[in-house]
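Some structures to go through are shown next.
Each value in this text was obtained by applying a stated rule to the coordinates, not by laboratory testing. Remember, it's a predicted structure, so these values are computed and weren't measured experimentally. Cβ atoms are built from the backbone, for glycine too; each structure is taken alone.
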Structure 1
Amino acid sequence: MDVRERIDRAEFLYREGRLREAEEILLQVVEEDPENREAHNGLGAVAFSRGDLEGAVRCFRKAVEIDPEYLDGQVNLREAFLAMASSRGTASAAKGVPARNPEDIGTGGTREDSGPAGRPETPKAAPATRREAPIRVIHLPLVIANMSIALSKHLNRLGVDSRVVSYFHTWLHYRGDVNLDLDDIYGAERNEKVRRFVEDFLENEAPRYDIFHFHFFDSLSTGASFGGWKSHPDRDDYWDLRKLKEMGKKIVVTSWGSDVRNNSKVIYYQLRYEGAGNGIPYPPLNRRDQYFKIWKFAQYADAVIHSDHEVVKHAPYGNMIPICIDEELLDGIAGGEERGTGKLSVIHAPSNQFYKGTAYVNEVLQKISGRYGDRVEIRRIQGLSHREALGKYAGYGAAIDQIGSISFGLFALEALYLGRTVFTSFQEDEFYGDDPKMRTPVIAVKNQEDFHDRLVRFLDSDPVDRTGGHRRFIVDNFSAAVVARQYRDLYERLLSGETIRHYVSQEWHREFSLLLSNRKVDERDFYPRVTDVLLRRREFEKLFHEIQMGTGLNDDADLLAKYMLALELTGRKDRESAARRAYQAKLSTDAFQKRYARARELYESADPGAAGKR
């Protein structure tokens, strides 16, 4: 028999339950052809069926390393990791997760094929049963956009015993049930405070909870947000997640965007918004460090939840539950004086000016101010606590959320609830399925001219009070009460032993496989092209941003050359000196010298008047 016939024979034997005979054939194939992806995948299926999850992972990973675009291997590798995570801390046999073809994302389609060349057989999930004792859930360690606080309040109203741990209060003054107040503590002092808390928490508090709901892909012991922390530098990252699984706990993690998304995607859409993005390809899904962070975390998660469908492809697998607002914080704010007097106002409240496109907003608002004078009030809301900021949202008119970006966030939902008309950028192609953002009544702008013209038409049209219609839509789709019920149902399903179906991102697995095999992740050459454009345009802050995002994904010598040139051109002597010390060996190579000469030529040949031109 030739190789194809032997693999088909092994698949038949596998389906018949004759694992040893199937394994013998597949081992012979591998011995003769070590790069046969189907044979390694088949050996993984045999190991999976025997409950040897570590062996299954090794075989599936080998199949994917041989061919990073091998779909069956990608899906099986993900299932084996999920089964491994599910088996930790439980006495039951390992459970797989029904495979989801990445090409069927959003369609509800599932794969029915099985066997060595397909996926491992998956036990049927037990029917869900409602617990008599209340579910005990704790949200940790970050509060993002008030989400965990709003969720916890409404979960408690649904009979869930829910609490919030907050490591940082931030400038928005978020307060959980337990607060570490790490904002002004750094380095060793921060890590020591976290260490004491983690050890006490795992010993004395963790046993009482059923669900550990993490936010922003940071764990108690390991985090990258707000300067980062690592409580136990002598231990592996996310060791606390392994500890929780050993205790038999369920782990849920919710991403909120930038924790899993490579923010080069924002630059990509900003350049398209400016009309300068022609020919620039789509960027890689993650930064180099994010791929490993997400993969390690996901191995322990029983459910990965994303705040909208746009983010789903930026992680190995996941599902979607939308962001929410706590409408009770907004009640009483609506119906302010401005609506009674008929005076219009336009508000913008950027938490991060760079990512929110505040430069675009200011350019248009300057023209609006010149056109309307004191007939339209312009409010820029910054540096206030969340509650203080809400008090500035009241009124009659427009709200401007993220411009030149991907989508809208909490600010847009709160403004819609208060009856304002929201202007934002919205990349519809990034969304799919039943994502409520696709139906949200926002005005999506394409470029500066479109933004300005639509805003003028709105202000000239004697805008109606949209409080009722907008508010009803937000309450039905994004209220904390509605979203809390979705999370409660998820918790109940997990605790009943039900297997949670997830979308699988084929693109993520392919890129991660490239990274594992030391191949170029940025296959489309986004970083060489985008940094060329930014250097010619003399947009140095964006250039520095993209160099940081792209390091380790393409040609680092090219990025380093542009980095050193940009430091020189912007007069950042201290940073330049530090970089020369750090990269001394690389700066003397022929590869660096050639790329540096090209970068300088590119800069000098560009039109200085093109800088920042929109």
Structure 2
Amino acid sequence: MLFSKIADFYEKIEATTKRLEMIELLVDLFSETPREIIDKVVYLTTGRLYPLFVPIELGVSEKLAMRSIAMVAGVSLKDVENALKEVGDLGLVAEAFMKKKRQASLFYQPLTIETVYETLDRIARESGEGSVEAKLKHLSKLLLDGTPKEDKYIVRIVVGALRLGIADYTILDALAVAFTGSRENRPVLERAYNITSDLGLVAKVVATEGLEALRNFKVTVGKPVRMMLAQRASSPEEILERMGGRCSAEYKLDGERMQIHKDENRVDIFSRRLENITYQYPDIVKITVENLTARRAIVEGECVAINTNTGEMLPFQQLMRRRRVYGIEEAMEKYPAMIYLFDALLIEDEDLTGKPYPERRRRLAEVTREEERIKLVKAEIVDNVEAIERFFDAAIENGCEGIMVKSIQQDSIYEAGSRGYKWLKFKREYKTEMTDTIDVVIVGAYMGKGKRAGSYGALLVAVYDDESDTFKTICKVGTGFSDEELESLPDTLKSYQIPHKHPRVDSKLKADIWFTPAKVIEIIGAELTVSQVHTCALGYVKKDSGIAVRFPRFTGRWRDDKGPEEATTVREIIEMYEQQKK
């Protein structure tokens, strides 16, 4: 299949502002793709070569890509740098220069998807001495053989700026229609994806073997399971009502959630976003090998930084300083970590995701040898308001941000990738003012004036609507940023910038600059209020009005551990608004 075909589709997808049209275009693309390479097309469409959990990155810097463009187009590197400053999109720069390129390959061959994928894979695997020049050579050959339009998308893929903004669930919708004839079959594809986290694999199997083969997917060590998420609870009374009067309460720690996969002495650690972060936590790997007695297991826990002198837990930001490629040993010494485990998804070869929570917790306790740096999260069965309040106060006193409350009913299975009411988070009592933070997604920006000229004056942010798989605006936030943060915002958000409102963003407002929904930040405000200009919970309180945050303020916390679909939901905002009214 020619790469020009995929480039044509990408151009149409990029131009649309309608999600249904995006799905239709993807259905056409997948239907026209030979089934043996459907996985490669799906990976490329997400701007990657493999699933997130496979730690293979293309490793092409913007500078290296600019060198390649200059070399192939026969222009100076300075020309390319100047064009990038003016346009702000290296893909468009490549396309413009390649339209004028002076040299042509003596052995020119039209690019196929297979050729592009295999060459990008070679680029990703080049390492060691001479690897930079080898990457340059491979990339330049691709650009030489490609058309200007193909080169635009090749460059965007290699520098991690494809910008199509297609959600995983949009791809699942399109695969369901293309290979089963109906979006009604999406739940089967979704379950397979939720327990493998591999869109390419799901695409390949449904295209070549059909739905029945997807139904046979099992939880497997090495393939992260998409994490189960919690809804908010506003009071102990609501907790008891939703949980049938009795439930398990646990400390809610201010750390990094981890899914740990153990196979004999091999340990892989995956983040909330399913990235392989094993290299950042060699101490947690060692602790797991020594203290998780099962030969094979998948367990979940919260990793926290600790003060070894006092045993106190340190803030989340301290732990995030370990998010580096170099100096791991030094970071381990400076910010020691420990793991608090709270769930088991697989023990030996038994899939526990379909078992009730109490049984999963019991099995976890059986295979965990607790010691100073590995423990089970403190938990207690509660069945009355006083018990919940007492447990909550103890959690706060011990440096936690609140409690998690989990169903212990027979149906309390592990719902991979789902945010339901079997798990509730309770952070603090809601008062008349907004006292709890929310996580929002940056979808747009407004240029600054006066002191902020040349940077952004405010960001347009949104919450996630899990029913429509869209992002609804909730406020503009411009306070709480330091001068340094304000100055760096354009650079931080540059790779997410797009020329029009994203199809998954629902906004009545027009931003100066639009972004692909990707970056999550934490904000707080004075209160939630009815708004005629924001689309969060539109029509819930009043016709043509939504709910907005009044006097929002950035808390200083970038939630890089969260994907956009893990931001606060519209449903949670409605519940917070209702509680605020009370």
Determine which structure produced the value 26.6 for Kirkwood radius over Cα pairs in Å, calculated from the coordinates; the candidates are 1, 2. 1
Given that distance in nm of label points 7 Å out along Cα→Cβ at positions 246 and 270, derived from a single structure, equals 4.5, which label among 1, 2 identifies that structure? 1
Origin of the value 12.7, where Kirkwood radius over Cα pairs in Å, for residues 398-469 alone was derived from one of 1, 2: 1
To which of 1, 2 does the computed value -11500 (helix-only ellipticity at 222 nm (-39500 (n - 2.57) for each DSSP H run of 4 or more, over all residues; to 500)) belong? 2
